[in-house]
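Trainee: The next part holds the structures, each set out as structure tokens.
Laboratory data are not the source of any read-out in this text; all were calculated from the coordinates shown. Predicted, not measured: the structure shown is a model, and the values here were computed from it. Cβ atoms are built from the backbone, for glycine too; each structure is taken alone.
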Structure P
Amino acid sequence: MKTFTRIAAGLLSCAMLLGMTSCGSTQKKGLKILETPYAIEDYAMAINKDNEGLKAAIDQALAELTDDGTIPGIIEKYIPSGATVEKKDSVTSEYPEFTTIEEGKLIMATNAFFPPYEYYEGETIVGIDAEIAKAVADKLGLELVIEDVEFDSIIAGVQAGKYDIGCAGMTVTEDRLKSVNFSTPYATGIQAVIVMEDSEITDLDKLLSGNYTVGVQSGTTGDIYMTDEIGEDRIERFAKGNDAVIALKSGKIDAVVIDNEPAKAFVAAG
């Protein structure tokens with residue numbers, strides 16, 4: 001199972017940077033995204049290891065929702081690429097027997113500060129993960145219930161049986177697989193680097209080889225990768241990605257490593 005792929009500087013053309021608004025760095029109001037991303041990775045739903053039936057049912061539902069164009073359509077809605085999504089008639093299927101924490105409900109843990117995967121519109125949590133999880137719940141005849149929690153508590157909560165699934169732009173990693181199972185991947189993400197527009201950090205190699213402080217959202221793969229890459233001394237952890245961006249703009253840190261789609265949203269917001 002793929003966890004992530006490092007991309008060597010200079011080897012990835014602008015055409016391969018799906019979702020980037022233009023060739024080169026994405027810039028607005030003093031922030032920019034480095035042209036070369038840090039990693040690409042798979043997103044999947046975390047599921048309790050003891051609930052093989054639920055995993056099998058979710059995997060089947062995800063496969064059907066991918067085949068009929070539902071999941072590609074949801075992703076295209078939030079991350080437009082101009083691609084034509086072919087829609088097919090929905091399949092009515094029988095699913096493996098499974099249990100959930102509360103009968104008739106699918107309880108999902110997320111951290112709703114990760115646009116466009118999950119974020120608030122008023123008091124409602126929306127986004128790619130919310131819509132995909134709702135489509136899965138509908139397939140399984142369940143009501144989706146979303147709990148907004150700290151990101152680094154999601155795996156422990158699923159493992160402890162507090163939540164049926166964790167769905168939060170969550171990457172499959174070997175360390176997480178020690179605690180939970182994962183569904184088949186439903187999306188691919190890119191880890192990007194945000195710096196100030198006038199930063200002397202011009203590429204990934206300079207960031208990694210220098211003595212720069214990097215902000216990450218606690219418990220995310222950006223946290224895992226950068227801690228392994230540059231060590232604890234150069235890492236500053238934040239409860240939310242937006243908090244890391246605020247610290248960057250105030251000069252407390254030198255860069256932020258986070259998923260590309262939230263990165264674009266933060267840069268666009270200034």
Structure Q
Amino acid sequence: MKVLTFFNHAGGVAKTSTVRDVGYVLGEMGRRVLLIDVDPQANLTRWLGVEDDIAMSQTIYPAVLGDADRDSGPGARAGDDELVLPEPLSVHGMGLIPSNLNIAIVEREILSVFMGVVRLREAVRRLEGYDYVLIDPPPSLGQLSALAVVAADRIVVPLPTNRKGLDGIPTVIRMVREYRKAARNLDIALFVLTQHDRRTRHDRDSLEIIREQLAAVAPVSTPLASRPAYYSDAQVQGMPIPVYAPGSEADVEVRRVTAELLERLEG
């Protein structure tokens with residue numbers, strides 16, 4: 001089982017849509033896939049068509065802090081052997097641990113737990129029956145992101161080919177180094193280039209600069225083009241791109257990037 005966290009501290013970089021679409025393609029290729037939504041915004045959950053109210057017991061909360069219905073006093077904390085992920089939902093051929101706004105409280109509560117940052121990692125390692133676990137953390141440098149990154153074997157970094165992407169590179173690399181203190185073998189599997197607009201000189205120049213700067217750090221994917229009509233409509237419909245627009249240029253690009261990631265992970 002391989003555990004991948006798609007990490008970028010900046011919002012609006014196509015992180016969640018990349019998790020959704022890569023996960024779907026992996027499943028279509030015969031891999032058994034679990035997605036874990038660790039973002040209180042719950043975009044991954046909603047963009048997969050889950051509109052029902054999500055209870056805390058369905059989220060990561062039981063895996064990191066114990067029974068959501070348990071007395072929250074210090075003496076009522078669950079032991080490590082009780083920290084397990086809930087039964088996942090089934091969406092588009094994938095398993096999903098959904099999220100809701102209330103898991104934001106994990107940011108505060110996990111600070112009082114000894115070695116709390118590794119609890120999601122331990123719960124994920126107890127899973128059976130999956131080839132890939134893909135984790136979508138919030139766009140932040142807080143405790144939820146730390147939980148998600150430390151739980152991973154490898155990091156996938158979505159990076160737009162614009163000024164935001166260029167400016168974010170140093171922080172992403174620095175934070176991966178910091179997280180290695182809790183997960184020594186953590187490394188970057190792939191930089192996934194997103195939101196590329198080849199019509200603009202700025203994006204073309206940024207693409208070349210990003211490739212030059214990152215060549216010695218980790219492989220860089222072919223770019224996913226900026227296609228707001230496809231991506232916005234797919235979000236509204238609660239579908240991965242390959243389901244919403246099969247055979248489209250966006251679908252072809254997602255499949256190509258997934259193949260590049262698999263080449264990196266499986267050879």
Structure R
Amino acid sequence: MYDDTLDDLGDQAESKRGLLRASLPAYLLGAVLAGAYVGIGSIALASVGGPLDRADSPFLIPATGAVFGIALAVVLWAGSELFTGNNLIFTVAALRRRVRWRDTAAIWFWSYLGNLAGSLALAALVVWSGVLSVGGSDEYLASLASDKMNDPVLELFLRGIVCNWLVCLAIWTSLRAKGDAAKLVFVFGLILVFVAAGMEHSVANMSMLTMALFDGAGGDVTWGGFVHNLVPVTLGNVIGGAVFVGGAYVLVARARDTAVTEKN
């Protein structure tokens with residue numbers, strides 16, 4: 001029932017590992033692109049959220065959640081190296097012995113580093129272009145960043161778990177769905193849930209928080225707050241993708257295979 005999807009993830013992991021071994025710069029470029037692509041979602045969120053927040057609109061939360069899905073859609077369809085997606089892909093591949101755990105650690109490290117670089121680059125371009133000054137986008141981002149940088153560590157960690165559970169579930173269901181329309185429904189629907197509920201995604205926060213920092217938000221928006229947010233959120237994201245999706249479906253598939261073998 002799940003073997004085809006798990007095999008697909010294993011194939012992806014072997015391809016990614018091959019690229020990393022063949023050319024670290026090329027792999028890093030793919031990771032930089034993923035960071036920038038997720039940043040597109042942050043731009044959309046700020047551009048839509050700023051005017052709605054100023055107007056005290058009841059549509060603020062559903063509207064920002066609806067537009068942020070473009071981030072994962074671009075990552076999946078354009079092709080790039082997203083750290084949080086690799087939490088799912090490489091956990092599955094490692095548990096099924098398609099890759100080694102040290103390959104998994106290397107991919108996670110380099111994809112995270114590249115995502116951070118891409119997020120920082122896009123954040124700088126956006127802030128220096130002046131587009132955040134339109135419609136209250138800068139004020140909205142500053143408010144979001146202040147909250148994210150000062151929330152309790154345990155809450156950030158738990159939100160990180162649930163967030164990447166949803167993101168990796170979007171990836172998983174997009175692999176199993178038939179047709180691009182169905183895939184997009186799953187991607188946008190599940191991303192809407194995580195944004196609307198206020199969950200925490202490490203790569204999204206890389207761009208969102210640095211936009212506020214580069215824009216000179218001041219106050220509670222600091223580089224120390226950036227680290228305070230990113231560390232527990234990243235750890236939570238790893239658990240959400242690796243354990244709650246990747247590990248869970250590998251265990252279910254093994255149990256089904258064992259049951260079929262015993263029946264025969």
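Trainee: Of structures P, Q, R, which gives -27500 when helix-only ellipticity at 222 nm (-39500 (n - 2.57) for each DSSP H run of 4 or more, over all residues; to 500) is computed from the coordinates?
Mentor: R
Trainee: Here distance in nm of label points 7 Å out along Cα→Cβ at positions 99 and 155 was calculated and came to 3.5; which of the structures P, Q, R was it taken from?
Mentor: R
Trainee: OK, next. Work out distance in nm of label points 7 Å out along Cα→Cβ at positions 115 and 203 for each of structures P, Q, R, then name the structure with the largest result.
Mentor: Comparing P, Q, R, the top value of distance in nm of label points 7 Å out along Cα→Cβ at positions 115 and 203 belongs to Q.
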